[in-house]
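Take a look at the structures listed below.
Rule-based calculations on the coordinates, nothing more; no lab input. All of these numbers come straight from a predicted model, not from anything done at the bench. Cβ atoms are built from the backbone, for glycine too; each structure is taken alone.
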Structure 1
Amino acid sequence: MKILYGGDYNPEQWPDEVWEQDHRRFGEAHIDTLTVGVFTWALTQPAPDVYDFTVLDRIVARAAAEGRRICLATGTGAHPAWLARAHPEVTRTDFEGRKHRYGQRHNSCPSSPVFRRLSSEMARRLARRYGGHPAVIAWHVGNEYGGSCYCPLCTEGFRAWLRARYGSLRALNDAWYTTFWSHTFSDWDEIEAPSALTEHWRGPDHTAFQGITLDYLRFMSDAMLANFSDEKAAIRESDPGTPVTTNFMGLYRPIDYHRWASDLDFVSWDNYPPDDRSPARMALAHDLMRGLKGGRPFWLMEQTPSVTACRDVNPLKRPGVMRLWSWQAIAHGADAVLFFQMRAGRGASEKYHGAVIGHSGRADTRVFREVAALGAELSRVGPATLGGRTPARVALLFDWDSWWALEISDGPSRLVRYLDVVTAYHRALWDAGAGLDVVPVTADLSGYDVVVAPVLHMVKGDLAARLEAVAARGGSVVTTFLSGRVDEDDNAFLADVPGPLARLMGVRVDECDARDGTYLNPVALGGETVEARLLFELVVPDGATVVGTYCSDFYAGTAAVTRNDFGAGHGWYVGAALDAAGVAWVVRQVLDRHELLGPYPDVPDVETAVRVTPDGSRLLFVLNHRPDAVTLPVVHPGTDLLTGDPAEPGGRMTLAPHGVLVIRVSGSGGP
């Protein structure tokens, strides 16, 4: 056993002689796992009552004969043309009210009974045919679920979802605050999907009724989850044991992956960062994906070996970066490293997307050589990292409801974006080398010494009490501006801001000053002056100690950052959108108190992470995201699994540009 290595393969696009060449190349690159059948619905069901598995049979048989494992997709990520022609209602209606015709992908209405029936039947027939096949190690349902639909079927589905959620129109009207603008509903059929034709203007984030739009976001996420569950249930009729997944997309707003997590047997996701300078952002996404199922390992289902093709500008991964990013995924919990795509397609929108094997089929390209070298390296390491868990004493809370509610709110600022704030605090933790989990607001927090909850806009259930418990036993809780504002229905708390968090934070906020990005108010913090922009809450201490103060405007000298003694611990409140230096200062104050700084907190762009394997081995990953070499002191002695070289106590070790070390730490000590 070893880290699974391979990726998306679409041999149905090519003649047999290409298959022969491909499998030779796969052997040269140590490829052992292929994801097949992702977009084969039109091939396997060419007409309403016709199923033809001839080509898929050959694909599966050939991969199995070569000794390769198969992640078999249901092919339902895009429906065939005949289906849209026979049942026009199966295509989506967009936010502007336009009924789409056949084309693209992500064009299937999740509420369509026809789509649900036929997609499930496809999964059922595939499972009957291939369930239990020794080469099939996982099922891949659909593909990159996302988008939305506003058709009459979805409107009806929304009404049914609301009946189940609220039980009565009275409860719904209370939750949506419908006395505003004469919106009280007296019949379920009066409710419309919130769109450009109903409650919205200037796009999906501008809504007259946040409660309605928030519930539609929740409904649409649940509707697509129902599609996944339909197909999984159909698979389970014939194959009760093979694990089932679908490929998530990391920091993706439309789908609440926390609501989906329990339905997947394991998490997998596609890593396509927005640029080639995002190692901290990728670490956040990896940690979020790992946290979906309580820290269990995940699959990196897709990454490009070189370039993407879907953006205006598609930068090339520099030499060594593909290997580095692959090891970063493993460091954060991946038990599979897979690519899109194994061979470059000849036509359509992904013909210029990077691939392990290019159009010429050559094995002497830099990209192929790097893929082959990583495959050899993973083979040498073998099972050493498999199943490893990532220990952490720091939790970063991530909440889709807060994300949605904040960004559809009118006021105080549309320039404050949820991910911008979360990534700023995660970046400070990442730079400091803190081992952390990214967890939902429902997670058990009892094992964490530090909980960081940026822009915790919505506070639900008993979360405030659980955060208080962290501080009471000696832990530290950090939250920020725009936290504790609304309940789960997106209605403001009838209390001083930050609502249920006020007791823990020891502050109240009476006013908030929002400005454009050109306005700067310095904050005096820790003997230094840092910058703050966009949002400035006027924080009134109510027991908390003032740690940082504003330097200008009429609120100069008032509190911007506070620390409150609570039990044996602290509640930190950051009332302004501090710059990176300010966020880092706060975060390091907290980590220092708990002795949670990593081994190299002052070496920029050198990342560390730890996995503890099932046999108790501690693996320290050291990742150099810099374009230059770096020499570091040996903090935890052991042996580098990649080279066999010892890391001697008191010695030094050098990482090449984009270099990687995987140290099996000696003894029972270590990070």
Structure 2
Amino acid sequence: MTRSAWKAEPAGPRSVALVGPYGTGKSTLFEALLASAGAPPKRPYTRAMTTELRLGHCTFMGEPWALVDCPGSVEFAQETAAALAIVDFAIVVCDPSADRLSNLPVLLKTIEAAGLPHLIFINKIDALAGQVREIVAALQPYSQYPLVLRQIPIRERDAVTGYVDVVSERAYHYCGEDSERCMLPSELLIPEQEALAGLTEVLADHDDALLEKVIEDIAPSPDEIFATLHKDQENGTIVQVLFGAASRGHGIFRLWKALRHDVPAASQTAQRRAIAASDQPLVQIFKTVHAGQAAYAGKLSYARIWRGGLRDGAPLNGGRVGGLYRFINGEISRMQTADSGELVAIGRLESAVTGAIIGEASAELPFPQPPVPVYAFAIAAKDRKDDVKLSGALHKIVEEDPSLNIAHRRETGETLLCGQGEIHLNGALERLASVYNCQINVTLAKIAYKETIKHAVKQHARLKRQTGGHGQFADVVLEIAPRPRGEGFSFVDKIVGGAVPRQYIPSVGEAAEEAMQKGPLGYPVVDVEVTLVDGSFHSVDSSDMAFRTATRNGIIEGLAKADPVLLEPIDHVTVSVPNKFTAAAQRLLSGRRGQILGYAERESWPGWDDVEALVPAAELGDFILQLRADTTGLGTFTRHFGHLAEARNGKGH
């Protein structure tokens, strides 16, 4: 039986996402794969950090493919999560060093939660200093499934010059962007046999026939191993490990062959996602772009066609398809039709948002929710006449990137641009300036401080003004007292005997509450009770306005005498880190005036802890930056308002 005999060729297009930490060379691998398939980008991509996913189309050995290059920074994790939700397979790219595996644990957890088949590609193998098996051993604790090494590197002096295929037991020498078969080095005979035996034992755990041969010490044929390997890889119960050097083209053709044989068909992915068979189109939007290219200008919706097919101009959800596009040679290219399983860009779906399902209202296709914002800037148009333009631009960039968020903070009057970190927000600001021509002032977000009083006072306030005609007269006696924290403002009427006519008392209460908007320290006043206990009036000169003015004056004078204190917001914070960083997270929280409440293992995340603490909001502005620095980019946190507390030695006061 030959390998082609057991491998049924899948029909239709397939898709693969390239994921991994920043700096591992995903974009280089993306371009190398496209070039190997005959679709090299006409214009070289810059080597700057990828901050949004890129889609590329090509054909390899007569089969159509879509490749998705995902950002590596944790600040753009939403882009990666969106890609993983719609592709057939993932390539996890990593460095050839066990010490530089960065956020791979989180990536593997995300991929496994989605049930997505995947393999690991160790890039930059020409820079390998240690042993490949050390990298595999370091990664294994983070993978739910066995990692199986498919290749052994061939070294000449300190350089990796080729590889041995563990299953076929054939050796290959890197030759430019290709490789040629060579003699298997004698010093690798024993390591190769050990690797093959280890691979066979792992595969035997999922195949009774193979297990029987292992028990009876019968060597299975390469075709038997290939068949079991393919089945397990396609089912996602093992993870192959391959290597190469994308910048040199090393290992690219071998990677393509692995993808061609082991990536499941689009129909299998649809079945795994429980999508019912039908001729009716079913489409899911996974990214929105407001394009300004020469070939296309306007809104583009990147979509996975889960079922059926699409035709340019055909009706879809009450509208019409306003263009179908692929990305070939790095450029957008219009097409007339698209098949089931394809990743395409669709024009003029004005009402469709990222994650939307088009074609069947009852379909349920889970899509990753944007992460909670952990960093924010306060923004405002430099020129007030550009407020409307800025509002429209903000709507578009949030539509493009759902992990951005626009919040209007009533307490400080600020508009906040919220996201996943400094790089994330700076990228959004750059896009606002370069694409939408919005000139913006950027400041650090203010803290919503409040103030209250510590002692009760009794304040008499009188307004007496005489001008031509009617004058102004109002006289009030107010008791101003603190209330328990969190109980807010209260007004009490204790007037007896008509000292203040009933028609003026509501005005006193309203004016007292209005006066709380800014206290002696410059912030809103909370948790105060104002009691109207006495007063007097004039039958001609008294009015609502006079009593309002007298009350405001009395509140201002009274609050200043009542020992005002500043209150700062205290947030309830939950920090999630691998348990080896738990102590570091606790030190970081304590160093920011945090009160540690405790920690426990993170639910469904073995090896991770959740640390809970109460932390002043003033200490959390750049908290995520330090947390990531202290945890090699792995730490994250959530926060919600806890309570107000008297400020002590805090920032900004």
| said: When Kirkwood radius over Cα pairs in Å, for residues 510-557 alone is computed for each of 1, 2, which one produces 11.4? | reply: 1
| note | Taking distance in nm of label points 7 Å out along Cα→Cβ at positions 174 and 462 for each of 1, 2, the highest value is that of structure 2
| query | For distance in nm of label points 7 Å out along Cα→Cβ at positions 126 and 366, which of 1, 2 scores largest? | reply | 2
| field | Computed 38.3 for mean projected area of the Cα convex hull in nm² - originating structure among 1, 2 | value | 2
